[in-house]
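Take a look at the structures below.
Every read-out reported here was derived from the displayed coordinates using simple, explicitly stated rules and does not represent laboratory data. Computed from a predicted model, the values in this text were never measured in an experiment. Cβ atoms are built from the backbone, for glycine too; each structure is taken alone.
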Structure I
Amino acid sequence: MNRVVEARASVVLLEDLRLEVEDDESVVSERVALLLGTAPEAVSEARVVRRSLDARRKWDVHWNLAVSARVTDARAVEKALLSGKARLEDTAAPEGEDGECMRGVPHGKEPLAAPPVIVGSGPGGLLAAFLLAREGYRPLVLERGERVEKRVRDLAAWDAGGPHDPESNCLFGEGGAGTFSDGKLTTRARTPLVRFLYELFVECKAPPDILVQSKPHIGTDRLRAVLVFLRKKLEQMGCEIRFRARVDDIVLGDDRRVQAVVLASGERLPAGALVLAIGHSARDTYEMLRARGVSLAFKPFQLGLRIEHPQDFIDSSQYGEFARTGKLGAAEYTLLAKERPGVPGAFSFCMCPGGQIMDSVSEPGHYGTNGMSRRARDSGWANSGIVYTVTAGETANGGRDPFDGLELQRRCEKTAFELGSGRYECPTQRVLDFLSGKTSRAPFKTSYPREHVAADLRTVLPPLGAKAIARALREFDARIRGYAGPSGILVGPESRGSSPVRIEREAETRESASTPGLFPVGEGAGFAGGIVSAAIDGLRSARALVRRYAPAR
């Protein structure tokens, strides 16, 4: 009987509630009542908390919903709980370390000589700044690139054929590399911090539906607005943010503790603690850290090519006849070719439905590719990276040198730049020609805004990588008929999917293993991969900093 009383007073969560493609969410309360075997009037406050598309069978595409509802029929609720059709929603506040990140962190006793400095304004840096500012530590964020408004104009000029700016580009600037992406928020992390982040983004004008989508995305155009609102929020909280402020050196004391940073201008700024959220492409910063004796290590990383198809081809392949309804949006896919003897596995990466191929260039004289999507995903094109994981054995020194992977990246990108005649033209090849070892004939029709150049993309990759990508394309064609057919176009290399370097840190303190007061976070430190995981890493490292140190006076 106690269980019935509890159910009356509690919200019930029902998972895997089916909704047809042609239905809208106005029928959700009715479907909840039907599932529970009760009258529609017994169901109130029905709210969709998770929405995912089930397209595993093209003849039976439908939505699966998780719904939170208040039900006044105690008998129906009890039956649903006993049968497993529903469960009582857990409303307890999160505990432990992540709960502290959300609610408040006990401050440490060691005094900081100066406010903490954060290098980089990607998701790791910005969320570290958020927690530190909320706790009263008045952090200073230093970003080598431009604020997002200026960065967008710089990228538009580049897309129109303008010169490359090594400090304001698709990789450097406010928001980091993720600013020019799909704004994907998918993550494997199982922590209440995920919801905490989504709610913060919505507060900063992200689309509210990211709170319920199983594969949420903001879109590069909306993400830019979110960054502006987040910047203003941080400044109101006491955080200072400086742009065009590249850190060229760090100053260490006799005990190797961080004391200050030195900007490219020569300005020296005190740093009570230093949060390094540099992103995966700050190669000059890696070199500076190595010169200062900061502990670095080789990290396996992803390398490959990017493929593009017409979006309607992908829609039909994934949705069948349901693609004609116009209610499902641009279709996505996730593909994996498992490792075979002598050939590494390969997989789709950063799939951008309704997206655009773009460059991924930070270093002059090098060339790489990436992809992005706007919120509407309506470009008419679908692109995705096809990558494999480079391990230590494939590098020149077997990974014994921390920069082994970085130098392999550089060699691939330099080859691509030379194929583009030194004009940042995009090396391009039809999939059929890649598989048969032939250079394609121009012209090419893709979403890439600058010029193309016909190339044999096998020469851009290491031999093992070319073999892995070729095998994966053949396997993917068996799953999506025509994937390796005439409509498929390859560009490359796709070389900036993850960091080839890890800035080593202690697991418990999250400080550098060699340099006290240095907190490496995010993708550039080798501890994250994507917007959400980098943001969570920034929050957790900022929490560790707060628990150890007291704010500077």
Structure II
Amino acid sequence: MTSKYIFIVGGVMSSVGKGVAAAAIGKILQSKGYKVANIKADMYVNIDAGTIRPAEHGEVFVGEDGIEADQDLGNYERFTDQVCTADNYITTGQVYQEIIRRERNLEFGGEDVEVVPDIPNEIIRRIKQCQKKNKAEIVIIEIGGTVGEYQVLLFLEAARMMKAHDAANVFTIMVSYLPTPILLGEQKSKPTQYAIRTLNSAGIQPDFILCRADKPVTPDIKRTISTVCSLPKERIISAPDVYSIYDIPVNFEKENFGEVILRALGLKARKKDMRDWKKLAGKIKKIKKEVTIGIVGKYFNFKSCKDTYISVIESINHASWHFNFKPKVVWLEAEKYEQNKKNLKELDRVAGIIVPGGFGQRGSEGMILAAEYARKNKMPYFGLCLGMQILTISFARNVLGLKEADSTEFNPKTKHPVISTMEEQKNNIQEKNYGATMRLGAYEARLAKDSLAFKAYQQQKISERHRHRYEFNNAYRKLLAEAGMRIAGINQPGDLVEIIEIIDHPWMVGVQFHPEFTSRPLRPNPLFRDFVRAAIKRQASKK
């Protein structure tokens, strides 16, 4: 069949669920028997998300090939269970960089290079490249931001040009928010009507409207929007707030959204199977028991904590639901422990702690104190990337007695660099070559058969995704192992330590990689699963 393309654009305001809507639509179309691919188009002039701080942009999601991308790629992977790569992520910076490269190499044959049509054409080329690589029958392109933003225009122009050349196979869905002013108590469609007219002014007529609101959209609102954008009412879809994001595909199917989309695309369902997803969504709502998990970090005072640590939170969710528990996540500010060690007592109210990834010295001493508290009190501890390095420093200081042990990231002149700069990273740091130069993407590790990691994965060779410049210093490996640290996972080609465990402890594990990127709602990452299992056991023992 000829591939179909669905553009998803925002109206009125951003951050109302365009990404999860795009992921949910991908899941629904998969359930109908079609091969899909999701693309996120970001307006940033940044080449990728890797140089944007988490407090500004949210989590940097790392793809299998090492692309540092928007967090929405994580939603795509969790919903469709497909692997995302650089082909699934487009930024304004990438597009201009490629156009300028081609111009310098005379690839335009001496013609003048213009913003239109050359920039939209490059966007279209990338979209079709993703389709070919994934052999996708339906490609879903989420355009970041809203239709009223100036920087979105070139991506809208790409959508318009594709539609002009292939009207039967290109479609647009607008996700627009319907506010309910408190004093009025009723939904208002005027902002959405205005957004539709703005989209029209870019030469695009929406084919569907997803109405985001706190409650289901009323029939009167549907009728009004239907009239304004000349669409049948069945294409005005209610998208109210739901209990969890995993309810979204199920909620859409209550309005027959999948069948409505397929009819518009001129396709028929090949199968109809969302039983596993419906079962999960129903299960989540019924869970009553709670397990309290603490996240010890430092990106809490800016944007939403959930955006900063979204994959970690979802991984905790997946693992907790697996045991019929719902997680209660507690945010633990590391810098408080540096100010007063007595504040560490607040760790007693959680069943286990996670020290997630991050960069820079701020808060590191507080994390080191939290790791030592967890070790002494036999509290389940899970260190992710930075959290593994924190555990190494803490163990070296408190068990080996190397009081000056540190990371060269925090103290370049430390007497005991138990965590040191990776050899291939030294020039990058010296030359301030930071963009896309870390150790990125999937790497293999071989597990020790007597380890907690092997028990979790039930296999000796694993592959997980990385994002770091600093590593466990092998010069200290023997000393640390003799003191009670198990070297549980090794990347053999580089002889890099990937997993450490504290032997005299119920569950204390640090990993140099980011297992949160491979966790799925129906298939929790094995390490998150076993960490939550240990936390549930500790919580039960304290009652």
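Structures I, II were shown, and mean count of other Cβ atoms within 10 Å over residues 392-399 at 22.6 was computed from II. In terms of relative contact order in percent (Cα under 8 Å, 6 or more apart), the structure with the greatest value among I, II is I.
Each of the structures I, II was assessed by mean count of other Cβ atoms within 10 Å over residues 152-159; the largest value belongs to II. Looking across I, II, the calculation of helix-only ellipticity at 222 nm (-39500 (n - 2.57) for each DSSP H run of 4 or more, over all residues; to 500) that yields -9000 traces back to I. Here percent of Cα pairs over 24 Å apart, for residues 160-463 alone was derived from just one of the structures I, II, and that gives 61; the source is I.
Matching task: -0.67, -0.79, -0.90 is the computed value of log10 I(q)/I(0) by the Debye sum over Cα atoms at q = 0.11, 0.14, 0.17 Å⁻¹, for residues 32-143 alone. Pick the structure from I, II. Structure I accounts for this read-out.
Among candidates I, II, the computation of mean count of other Cβ atoms within 10 Å over residues 80-87 that gave 15.4 used structure I.
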